[in-house]
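Rule-based calculations on the coordinates, nothing more; no lab input. A quick note: this is a predicted structure, and the numbers were derived from the prediction, not measured.
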Structure 1
Amino acid sequence: MEGALQKLSSSGHRIDWSQSSGHLVIRDTPSTPSVLKVLVREFRFSAKEPLTKASSNLLGTAEAQHEIQALHLVEYGPELGFAQVQQPNTPQDIITLSNVTVLDALNAIAGTRAVWLYKQSSCTRSLVSLNWPIR
């Protein structure tokens, strides 16, 4: 994997990578976007709920929204802010994270089954999107 990333990087693609809690984080910026560094005091999600619902709720926390608004970002994409069908949960399905960054919470939501893609742009409009290309 590291060899493939180095080859990509050396062929003119602007990428950087690191590991966070055992997950590979690849980005096309020199540093992690500030929204992903936001510390969330407490976040709960169900292992049974759709990834899009859990991530939308995460970006909807007061801490994440404060940073999104401070940066004047507009959320876009088909997977942000849309209601999802609820599945019944049992107590063992609920995962509680405390004092966790948005990045680490997204990795916890993804687990070993999914890949998430965060994009932030400040070209004409300041936009942010979060998608799940592999579920």
Structure 2
Amino acid sequence: MFGAAAGIVVALAYGVLSEPFEFTLGLLVVGFAGGWLIGNAVAYGAWSGREHERVPALQWTAVALSIVSWVGALTLAFVISQALLPGATTPVASRLTLSGFLDYFSGLDLTRIIHLIALALMAFMARRGAR
């Protein structure tokens, strides 16, 4: 439960900083810190600070939560980008499609690479934090 809540917070922060604020290189820091937060929240939810053995299944759960959080963050960034599109003649609902999302992600050029590195950092830190 704590891990899921942390994942939602990380997705909101990452998504909002990604699109309207264009916090591009800072997304690496958000991914690193967000992964740490998710991993530690998963560990705290499971053990409440008590001494314990390392459980690989718990670490993989934290990795899965970080991936879901990252996808949610990119989805939020896409929705924000479409809502703030200046001079659009089509309604927002008609622009929110899977092909539109894929076009959005593939058109990011260097930012797409930063997003992928941030995902790797987030997953790595989630796994390390869930010890």
Practice item. Supply the structure label, taken from 1, 2, corresponding to helix-only ellipticity at 222 nm (-39500 (n - 2.57) for each DSSP H run of 4 or more, over all residues; to 500) with the calculated value -8000. Key: 1
**Study point:** Origin of the derived value 46 (relative contact order in percent (Cα under 8 Å, 6 or more apart); candidates 1, 2)
**Key:** 2
Point to revise | Parent structure of the calculated result 24, given that percent of Cα pairs over 26 Å apart is the read-out and 1, 2 the choices | key: 1
